[in-house]
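Structures are listed in the sections that come next.
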Structure I
Amino acid sequence: MRRIRMAVDWGYCEINGPHSWVSKFPDAAGERQSPIDISPVSVTKFHTEERLQWKYEPESSTKLENTGAAWKVGVKGKGSELKGGPLDDEYVLDQFHCHWGETNDKGSEHTIDGEPFAGELHMVHWNSAKYADINEAASNPDGLSVLGVFLKPGKKNDELEKVVKYLDQITHKGDVVEIPESIDPKLLIPKDTGGYYTYHGSLTTPPCSECVIWVVFKEPIEVSDEQLNAFRQIRKYNKNDEICCDANCDGYVKKNFRPTVPIGEREVKECRQ
């Protein structure tokens, strides 16, 4: 018999959802938080001499993990490179994960003019030019850069399918499986990005550290309804003894997005690639 245990420090249920994070993670009340609603008519147009550039090598033997809040693919990052555009340094890919909702009409963390997408993929990079590892980088305002890619319902995404087909092997929090197939991160980025928005923000999950230079692509990539439904089948509790004690939570990660927070005095820039 599984033991009912008190809710973990944070999550997306009524008792430990985003509204409660600040009680344990003070940074969540900061002035540089993410995600935000982006209003295209209010952004600043900008141009840099050096375009935003990314280079990725196909990754083999990546680790797929159920974190209890999402699925996450950890990569070696060898040969990866993100630079230019709003970035002063080179950044290395560390992992990518996804956010989604209970239904396909919402699920992204960032929104455009108040309108959400079905989901949002986050490709997390760290500043390898200044810092020794991702942990040190996450303690600094220019430590991380995250590429945000919106997901919209449509045809099956072949590259994401390499993740989806193994989700039934990480059904519980803490489960990890090796993906034997090679995953090419650049195929997760829209072929025609339509440009991007960039601003200084934070991690969208606790500890909500204000260490991220965000790059949010305008154009989404397509994923199928079946793939989105597969995301919602992972559980937020350990297989042996943990279930959610919130009566309104059935233990599945049906939604895992933080609502948008105020932009405040920050500048959001728009760049055409």
Structure II
Amino acid sequence: MNYKIVADSSCNVFDLPGADYAHVPLKIINQGHEYVDAPGLDVFGMLESMKASREGSSTSCPNAYEWQEAFGDADGAFAVTITSNLSGSCAAARAAADAWMEEHPGRRVSVIDTLSVGPESRLILEKLQEMMAQGLSFDEIDAQVREYLKTTRLAFSLESLENLARNGRVSMAVAKLVGVMGIRIVGRASDEGTLQQLHKCRGEKKALAAVFEEMKSRGYCGGKVWIDHCLNLNAAMALKDIICREFPGSAVHIGTCMGLCSYYAEQGGLLIGYEGA
């Protein structure tokens, strides 16, 4: 069976070597300009433009046609989406899957709502690739990846909540407090796929310590980790050191936030996807 993996750009993965893979872009709109979350996007320039703007900004998800085009001629496709509680991408993927399967009898699509974003989604992509390489059937892959999704987690550390506040995800009062007081917000993706604030930390060192404690409290004990940073490689490396100090030999990887994740994480932010329990 010819398999394909398709994901929206919230996963921060534009290339998945060794797999038949495609991504569909989300868009960020500010001052009438549309930033397409695709290779070549100037993330720093986008964030600087937003800082200078007094206007609100917004995002838009891929439409059903874009998802259908990405499925291509695969016999079986797995569509991995940002949490349905933050975006309409999952709904568009499901509409595309229904239409595509109606047009192509015998072909199949499984839409996976990660209830998360960024590096946790990357873990799902890599697990799909791993199972495809094992020669498993479509149904076996679908069942096992959904079980795996029950064990993966997302934590985050944010230096700014400005864009989240502009989109109604947090209150503007809280966002201003974070900006003025130099506080970092540490939180996680809830089981419902929303962003849950857990700690307000003064300084990066305390924030990273809080992230690591959060990981361990949710079952992390040396499994795979992806740390995606928004223009903050030093913090990502520092967190990797903290993890590897307690769990030597653990598979900790560092990536970068692309457009959509940078929009929400903002400069200095970290998103951490990991295998828990």
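Just so it is clear, none of the values below were taken in a lab; they were calculated from the coordinates. Keep in mind that what you see is a predicted model, and the values were worked out from it rather than measured. Cβ atoms are built from the backbone, for glycine too; each structure is taken alone.
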Next item on the list: For structures I, II, calculate mean count of other Cβ atoms within 10 Å over residues 79-86 and state which one comes out highest.
Entry: II
Notebook entry, point to check: Looking at structures I, II, which one was mean count of other Cβ atoms within 10 Å over residues 111-118 calculated from, given that it came out as 16.6?
Noted result: I
Checklist line | Label whose coordinates, when distance in nm of label points 7 Å out along Cα→Cβ at positions 63 and 231 is calculated, return 2.3 (choices I, II) | finding: I
Next item on the list: Supply the structure label, taken from I, II, corresponding to helix-only ellipticity at 222 nm (-39500 (n - 2.57) for each DSSP H run of 4 or more, over all residues; to 500) with the calculated value -1500.
Entry: I
Next item on the list: Supply the structure label, taken from I, II, corresponding to relative contact order in percent (Cα under 8 Å, 6 or more apart) with the calculated value 28.
Entry: I
